[in-house]
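Some structures are shown below for you to check.
What follows draws every value from the coordinates through simple rules; no lab data is involved. Note that the structure is a prediction, hence the values are computed from the model and not measured. Cβ atoms are built from the backbone, for glycine too; each structure is taken alone.
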Structure P
Amino acid sequence: MTSPIKKVGVIGAGTMGAGIAGQVANAGIEVWLLDLPSDGGDANVLSVKGLERLKDPDMPGLMSKGAEKLINLGNTRDHFHELEDCDWIAEAVVERLDVKQALYRRLNDSCKKSTIITSNTSTIPIKLLTEGMPTEFCERFAITHFFNPVRFMRLLELVRGEFTREDVMHTLDLFSEIKLGKGVISCADTPGFLANRVGVFAIQCALHTAFKLGLSPTEADAFFGRPLGLPKTGVFGLYDLIGIDLMADVVKSLVNILPENDAFHQFSAPIELMTSMIAKGQTGNKNNKGFYKDDGEEKQVINLQNGKYTNYERLKSSLLEESEREGVKVLLKDPGTIGDFIWQVLSETLCYAASLVPDVTDNLTQIDDAMKLGYNWVKGPFELLDEIGVSYFIDRLQKEDREIPSFLTQGLTNGFYVGDKSGLSAITSNGNLLPITRSKGVLRFSEIRQTLSPINSNVSASWYEYEGAAIVEFHSKANALDACSLDILEDAVTESKKMGLRGIVVHNDFHHFSCGVSLWSVRNCFEKEDFDSLDAFLVYFQETMLKMRACELPIIAAPVGMSIGGGFEVVLHADHVTSHANSVMGLVESFVGVVPAGGGCKEMLYRWREKLEDNRKAAWNAFMNIGLGKLANSPIEANELAMRRATDIFHMNRDYMLELSLSYLDSAKKPPDRRPIALTGAAHFGEMTNWLATNHKKGFLMPHDVNVGTEIAKIVTGGNCAEGTVFTEQGLLDAERSSFIRLAKTPETQARIIAMLDNGKTLRN
């Protein structure tokens, strides 16, 4: 796409302004980041701080060092002239109408007349923002409401004013979708727009209901999370993540702008404990103390009745396990407090979402998209209603003598979404079915799937035929790989050729591609001391990966989110990779005391050899990458770590990846076969073990880190063999498997795996 936006200005270097500037730079576009001048010293202190926020290693706002070079820092006194030739200026200053209006007058006087100007506000209507401004200015003004963190949150709410030109909206829409990678929703200029209106309502409803029913944060977050297809943070964890004080401000702003009769008000009253927490500085993750407290050693959780902290323990519940497997219906049938909690929250939230149709929007997909893109829900409110059953939902409301939003009844006959061979349609406010249309190039498998029947499917994975290609989808918890996952992948590889298909795409629409091999399966084996079964699984894993490599058809992996451990090994064995710009890749097995054993060590050794053409450097880099569990937080970083080939591609918008992958199948070529590789032998192995010993003495490595590192060194060098000893691909795989089994038998590795599964923490031992 050739964009008319070549240079961008961002005014306001706070969290949101810096994030917007960072994403513009990630798109390869020059941007000026300005804030107020500071007195004395460096006048650009505020914009400098904004850039530093983008370099936070825990939440990096920049994809590469190259992106950083595209950000120019300045202040509104000395560098305002740099905005004169900008094509788009995004305002992200303090939420004060007088401040914003004064800035707009200044921009109107100095910028070229074609410059598009937008605000990031979510609380002030456009009509007020542009009051007193000339019509010409109003015609090129809109609201671009980004979500935090800007790089990772997919949603952009685009709001037009009464006078905003169509070409302005079109330019912003295309630029935001293709260049910035956003899912754009066009919203009416109504209070709270869509995502925050429904999202904050759900959070507040869950919060107040948990307090009312006497649930602990641990209980509420466990059930108001993954079982519903919501992020694992739940409600209290999400409060900590956002900031308890910031959420209080968000609630206040919505209270001020929503109509008096809006249902939101019943869940907006301050809670005494939270008011006290804010006063004490217990505001969440930013100071490691909120509803949860984590000092790096021991996680604690607050008692909602007395405000005291107790040691955190991951909730163990058969109901939780069943609901994570079977979904929300299990919880709604529960006769106890949890069932009551889930019903109260869901019934209030889903009714609230339905009440917004048609007054706020006539398109229910916009509400669903807003929650999926802005709050990381797997399913939107109306998709959840279809899963629950609209008739069941309405019947239960009627039994409780509750008011039923009129739009809910439109879904009684066929649900809110109807899929057939012609595509997916959604019901409108008048009961008609309207086909769901997306921008050219956008293809969401979650929507396509509803119009298809799987060729083969089990509890962990499925594969489908679409446009003459096989699409393999993992769908276990966290998309963890097990024998069932491999069964489907192997079947797709074997049968696609027989069916005359043109290739295979491994992809899904979930938050993560795959978080690796199921640790529960590994734990089950060592607790039973059944290492023969574990070895057999690893053999099957390796054989399936080799079948991917040997398949005559092109195989493309299209990962989103995390592709780590065994999940990344699948990616490594694909012929080509089409990845999302925010994909995270890496081999992290060392953290749980094992080594990659699905060909990960082998592939990283080969990849580094291809990149450096030096056996010793290749072996050393593979040793460091795997041993330290290095992660690539972007495709650019993946290139630097030899995790991607030069022929691999990526897209800023994950919704374009499937179409891009399918279109690439016909021209994709199989990479050359793996040849035997000469390993560096005993001397190099000794150098690596010496490095491990030295860093253990310095306190950088724990004793078991040395054990794991030694096994990795043995694989990539050949151990005590002579330098130049040739290993075949199978020989390297055998070495991986042997090392994995040896480590799995150790108490130290078993303790690491148990700690990860029971507490979600990495054990250093």
Structure Q
Amino acid sequence: MAIRHFRRDHITKPIHRWARGALPSLSDTEAEALNAGDVWWEAELFSGNPDWRILRRVNPPRLTDEEQAFIDGPCQKLCRVVDDWQVNRLTADLPKEAWQMMRDEGFFGMIIPKEYGGLGFSALAHSEVVRLISARSLVAAVTIMVPNSLGPGELLLQFGTEAQKDHWLPRLADGTELPAFGLTSEEAGSDAAAMIDTGVVCKDEWEGETVLGLRLNWAKRYITLSPVCTVLGLAFKMRDPDGLLGETEDIGITCALVPTHLDGIEIGRRHIPAGQMFQNGPTTGTDVFIPLDNIIGGPNYAGKGWMMLMSALAAGRGISLPSLSAAASALAAHTSGAYARVRQQFGIPVSKFGGVQESLSRLAANAYSLDAARQLTCVGLDKGRALAVISGIMKSNATYRMRDALNDAMDIHSGKAVIDGPNNYLSEIYKAAPIGITVEGANILTRSLIIFGQGSIRAHPHLLDEMQALEIEDPSESLDVFDRHFWANGGHTTRTLFRAFGRAWTHSLFAPAPKDAGAVGPIYRRMSRWSAAFALISDFAFLTLGGALKQREMISARLGDVLSELYILSATLKRWENEGCQEEDLPLVRFTAETAFDKISECLDLVLANLPARWAGWVLRAVTLPKWASRGPSDRLTEECANLISERTATRERLFGGLFQGCAGEGIAKLEKAFGAVIDCAPVEKRLRDAELSQQQALKAGKITEAENDSLNAMNAAVQAVIAVDDFSPSELAKFFPGLKAGRKAVKPRRSQKPTKEAAE
């Protein structure tokens, strides 16, 4: 005890004094954000010595029979009545049949419990629905996403009064009320705390009585479903200048329910986000009065809006956009693999060209790993955890990876993908990719500040405890608590240093891995090595930069990238084991691992090169980054991954499942038909090449049968239907562009093609 007192008074005390000035203090908004979220597997990765048993004990993703029936029934039915080409070019809205179906089948109430008339679906089921519909129609998917993630429903479930739940949730569940949520202001985007939208406490008439309420004024934009919503969840700064509620004038950010039929509200105007005609637009309100009871959670939740938003966003950000991104990435991989096999140049499929194989391998591995991360995150959410950091990882990384996947797909499809038309299955989602990167927290902000900023404080074994100790007002108590946590952190850092050194210099040979990991054991060991390096470098970044780390966004972004790569790779390993350790899928796991380790090595190298404390950079480089470096996937591994989606393989079936069956649209249906025909006819074509005979010569010589000849003809016709692109007459174009004159006669193409059914209509 005496030793501890001596340590505290003579060693810790000056460090405590320095830390109070150097380490970042927690603002009210930061504290609320941290308290709104839970930590899970990311905390193990931050520890520097992850316990792989925790990850492996996580239950595999499972849908209930009811949830699966909904996906097989209403979801497929909805997919068959929506067509984004028609919506985006002709009608500017979903068909009435789709709107009614979404109401009748409960699409707007997936997260609402059954006792309130909703479907009561799990996060996984919610994700699977969005994923399936996104593969067919982005407009329909976004329309369903918002009420189930960003709308007032999530806030009511977490914070609403019983009276609010009883009134609003059944009406939201059956689509009687259509919600939107107004957060982004004209002046405040990512900096939501800077909004100037106000709610002033006052008395006014409400339903024939004088009541205490709020006079609201707001100007929001980019609000999805705003043009058609009947109830607006509104975030604003609440003020009480006349002291009607107490002595506090600036109460803070508050969330309330505002029926949109009230006087002073302007609705109906629309934005056009990247050519996508889902309902999105501005909303303004001038001197709109609501009673205090319309505050979500009632008057007791006045000023707690930021905490509420952080908690609600933690769920939605981990489901909606990651699910859409997983669908788009799967679409890119699925179609690119098939098209590269169908399309020939120089007499061979383009899937055999090395340059194309590089893109195909990235597409295949990305589709596999991204969906793995989606599944793992949903399982965590279904355990009741508010995964604030992981949701940030998923939102930013999923949308970035979606964009990369679509770029690769466009490169492979080339001219096929740049000609718009009803048979182009890539262009609409390609144009929409920036939307996901921008909304629900801009990715630049999420990557630079949130993932590592929140993650380092919330997931670190000791850092939050140290920071909270520094916030204690009583100097003696603050010192005592800080002393305990500081030396615990010191012990942790020392152990991590030796782990990082040993694992780096033995090339992960003795790093921990599950005993029964088998073929992926080396990947587990290398992850243990990089987790230790990440934890050590993170500690030194805080030690040497202190509060200045907030301003060194490029450093925090790179550390956030490392955490993201470790999480997604963890999910990839988990998926592989969940699915029975399929040998055929192992190249995708290895490709993901090699890509991740290459990225991690690069990021940590750049962090060390840019640490202001150069001595720390030199020491840490010697400890964590010996000469040998990760080189990324080999050419052989790249070729293996490319072949998995460009040939008829069990992996291809597992990777895409029933995602594109029955609801994928005519363009993909044509592609699937051609892909199957090319694979089936491959042995016959090889026979022709070996014999150096044309098809007609082979038929005359009896080298192929009549049936085989018919199959070849059918294959060629199917391939031509895929390679063909849409074209339009002046009269057809006039439907899309009313200002275009339709009088000029169309020039007949040399090879006439039948107009598509969609174009004719």
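Computing mean count of other Cβ atoms within 10 Å over residues 10-17 gives 24.2 for which of P, Q? Going through each structure in turn, the value belongs to P. Assign the value 0.80, calculated as FRET efficiency 1/(1 + (r/R0)^6) of positions 162 and 306 (r between Cβ atoms, R0 = 30 Å, to 0.05), to the correct structure from P, Q. This value belongs to structure Q.
Assuming 9, 32, 32, 21, 6, 0 is P(r) over Cα pairs in 10 Å bins from 0, in percent, for residues 170-337 alone as calculated from a single structure, say which of P, Q it is. The value was obtained from structure P.
Of the structures labelled P, Q, which one yields 8 when relative contact order in percent (Cα under 8 Å, 6 or more apart) is computed from its coordinates? Computed on structure P. Among the shown structures P, Q, from which was the value -13000 of helix-only ellipticity at 222 nm (-39500 (n - 2.57) for each DSSP H run of 4 or more, over all residues; to 500) calculated? Only one of P, Q returns -13000 for helix-only ellipticity at 222 nm (-39500 (n - 2.57) for each DSSP H run of 4 or more, over all residues; to 500), namely P.
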